[in-house]
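J.: Below, each structure is written out as structure tokens.
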Structure I
């Protein structure tokens, strides 16, 4: 039975967070806002095996909700702004934070799957 080399987790996750290939870190992982390339244009690592599905969206909602909810509560109790002003400001903040986090979390999730050799990423590297 062949000994499979372990893929380093931390560098892969950091590369994925930067939306780069988890293998080489040079090639772009995404071809659009959220579309994962089939292969890395630099090292030709196959990326089509990923199964990110709804994971990045769930993580984005979890993070944005846990960050924004206490801030909204604190802002409302400390400053008592008009509810429409509060809603408008925090709507923009939630959307902006979600748009920032979503592709980065998708890259990190694909990189996690690559590092753990999940869903077809198990080939020799």
Structure II
């Protein structure tokens, strides 16, 4: 089983929104083989708490345009690691310190990467 087309559409839209707000190291994993609760994870780093919040706002706005609302949010108050759970996808926006410390990529490295638009993976976004 692989991620649904809907999940892939959401993860790519979220990645583009994060990139538009200068999110860095944007990666998406198809975790559908490993987890039954979601199809894909999107990981994104931000340089500071304010940028974390700006990326979260942009992702929520973009996905709302596609008719998606998060079923759960965590970490908004601290602004260091915000998790947006859309059921089909889970978006992790992390301050770069948390990203380095928790290294979620290590947990999911055996899962296939989701191909993201070139505008997301080129230059500063480094995928």
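Where a number appears in this text, it was derived from the coordinates with a stated rule and is not lab data. A quick note: this is a predicted structure, and the numbers were derived from the prediction, not measured. Cβ atoms are built from the backbone, for glycine too; each structure is taken alone.
J.: Can you tell which of I, II yields 14.1 when mean count of other Cβ atoms within 10 Å over residues 48-55 is derived from it?
T.: It traces back to I.
J.: I, II: which one has Cα Rg over 2.2 N^0.38 Å, as calculated, at 1.34?
T.: The value was obtained from structure I.
J.: When relative contact order in percent (Cα under 8 Å, 6 or more apart) is computed for each of I, II, which one produces 33?
T.: Computed on structure II.
J.: State the single structure among I, II that was used to calculate helix-only ellipticity at 222 nm (-39500 (n - 2.57) for each DSSP H run of 4 or more, over all residues; to 500), giving -18500.
T.: I
J.: Starting from the value 24.4: which structure in I, II was mean count of other Cβ atoms within 10 Å over residues 40-47 calculated from?
T.: That value comes from structure II.
J.: Right, something else. Quick one: mean count of other Cβ atoms within 10 Å over residues 8-15 came out at 23.2 when computed from one of I, II, so which one is it? Could you put the intermediate results ahead of the total?
T.: On the way: I: 16.0; II: 23.2.
Answer by label: II.
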